[in-house]
Structure 1
Amino acid sequence: MSRVGHTSTKLFADLEVDAHPDHPLGPDTWYGVGGRADMLVSPRSEEALCTLVRRCHEQEIPTRVFGNGANLLVADEGVDGLVIRLDHPRFREVDYDLDGSGEAMRAMSGADMGRTMNEAVRRGLSGLQQMAGIPASIGGAIRMNAGGAFGSIGDSLHSVACVDGRGELVIHPADRVEMGYRETDLPDDIILWAAFNLTQDDPRALQEQLLEVFQYKKTTQPLKESSAGCVFKNPLDRESGRRTSAGAMIDQAGLKGLRVGSASVSTIHGNFLVVDQGGTAGDLIRLMDQVRDRVAAERGVHLQREVVVWSRSRRSSTDG
């Protein structure tokens, strides 16, 4: 039995949580493959979450946050420690305030990015259209500053609230958070909510912008296949100071269609890896390594993963 199994009574027996031992995670990711969590816990209140985080910190029990599984691959052997999922209705709430205070919308970490964006557009609030077609929870999107060709979520961020290791709430104003390319300098805490600066606009015009973004993605990405979006970050060209397309590099290396077992490089977009139904996370990981090594050999560029890989006894925290 894992360490969490031995200490579960002290950790959360007296808290408002739903606990699921030996819970399958892979099927809930966008890849649809991968292993299980020794223990998955879903708090039902902020108080329960804060207490749980503090106890795990005190007992040195590793924690991971599972969002909607869009940017995540769970190794076939699963993960140890405690996996926290903020899927209770309390952690999916979205509030609006149009009184000019600067905080037009506040979304809890577990809120779905797509639904949140669509509701903002319906209300005539501009500032999140760049996130169209990007699957994520709000917390996961903030953690990695998710985005695409049209911008990133950090473009409209007002502030972020996190629960630190002591179980206390810490609020970070956007002007004190470095929102880089697919990364932030937020501490390794649990994101609780994010507030956004949105502006009033014509809902019809905003809807047209969404359709434009979706059409672009439909024609350039394998949306119908089991993938998690771009696998590698676009590398920075030090001479020009601009980022080069990782997908183009993979394509130029002749790797489209490359297969390792049940996993293959998409023939539509080189930076998308897809997996067959009933495939394995191990095949995807081996394919990632092969693509990275081939591009390094041919282009002298070391691609960095954008997809987060969780494995046993190796913590890689995410809210994705």
Structure 2
Amino acid sequence: MAMAGEKGRGRWFVIAVPYLWLLALFLAPFLIVFKISLSQDVVAQPPYAPTLDLAQGWAGFTEFLSGLSFANYGYVLDFSNEFLEAYGSSLIIASISTVLLLLVGYPIAYAMARAPRSIQPTLLMLVILPFWTSFLIRVYAWIGILSQEGLLNQALLALGVIDTPLEILNTNLAVYIGIVYSYLPFMVLPLYAALEKLDLTLLEAAADLGCPPAKAFWTITFPLSLPGVAAGALLCFIPAVGEFVIPDLLGGSDTLMIGKSLWTEFTVNRSWTVSSAVAVLLLLVLVIPIVVYQNIQQRELEAGK
């Protein structure tokens, strides 16, 4: 009995550790940001009100609650402001970038999964290699590549492909290039994990039955790799929606994304409350694809039983 009790306590401890981690590093900060989003801007320290004064007891708590409101959310959702346009633009850019990442990453992952076992670790290392360099430095490097005097235009001019330098930097095209380059490993690795586990005897059986390779890919390989596609799409889409560094450095003034709007509201307008409301709404928007993905996974698990 004592041993069973110790095992039960050990099991609860293992389960409690990740929940405590999430509570301390996710839920608590989120509640703080949510509280700030319900506050009002003031010229004080901290730059928002109300604040909870525990010394006043219940009266202080009542006064604290009466000072909270959803006015900032109404301001963010007002069509006269740029926030809704920024949300829509971010979703569009992130969606297009995710599709581009899938188109680029799937052939790479497929080639890695079909490569000889002896060189697969080397290929994996090459995919992960960019992470050895600072993300900011890698994005700055694209400025030197995409500018009018950059390496790309110089190479195209030298080859005679173009007569005048192309204007790529400070456009949405530069943002797409930066996102695809930066997030490509997050798409390739889940796809490789799914494709590497594929049972090749299924393809051999399809070939024996006269199935063309292209049809075998679309009827066997691609459907079985859909979990990797979904995981890679989520890993790329979610951070791309809130991306700030890439559109700020590579995008122009017309590139509107919610990450830039949030940064401007916080640093230029000095509004902690509105920027907190923007962040909370962004989180709610990103929760939707996560919930959809979890429901799909749950249905697949139930169907496999």
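Computed from the coordinates by the stated procedures, all read-outs in this text should not be read as laboratory data. Keep in mind the model is a prediction, meaning the values are calculated, not measured. Cβ atoms are built from the backbone, for glycine too; each structure is taken alone.
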Source structure (of 1, 2) for FRET efficiency 1/(1 + (r/R0)^6) of positions 73 and 297 (r between Cβ atoms, R0 = 35 Å, to 0.05), computed value 0.65: 2
For the read-out Kirkwood radius over Cα pairs in Å, for residues 169-256 alone, a value of 17.3 was computed from one structure; give its label from 1, 2. 1
Structure responsible for 10.1, with mean count of other Cβ atoms within 10 Å over residues 17-24 calculated and labels 1, 2 on offer: 2
Output -22500 (helix-only ellipticity at 222 nm (-39500 (n - 2.57) for each DSSP H run of 4 or more, over all residues; to 500), calculated) maps, among 1, 2, to structure 2
To test your reading of the models, identify which of 1, 2 gives 0.60 for FRET efficiency 1/(1 + (r/R0)^6) of positions 49 and 89 (r between Cβ atoms, R0 = 35 Å, to 0.05) when calculated. 2
Here distance in nm of label points 7 Å out along Cα→Cβ at positions 145 and 249 was calculated and came to 1.9; which of the structures 1, 2 was it taken from? 1
Quick check: 0.97 is what I get for Rg/Rh (Cα atoms, Kirkwood Rh), calculated from one of 1, 2. Which structure matches? 1
Relative contact order in percent (Cα under 8 Å, 6 or more apart) - structure with the largest value, from 1, 2: 2
Which of 1, 2 yields 9, 23, 25, 22, 14, 5, 1, 0 [P(r) over Cα pairs in 10 Å bins from 0, in percent, for residues 65-232 alone, calculated]: 2
Tell me which structure, out of 1, 2, gives 4.0 once distance in nm of label points 7 Å out along Cα→Cβ at positions 185 and 209 is calculated. 2
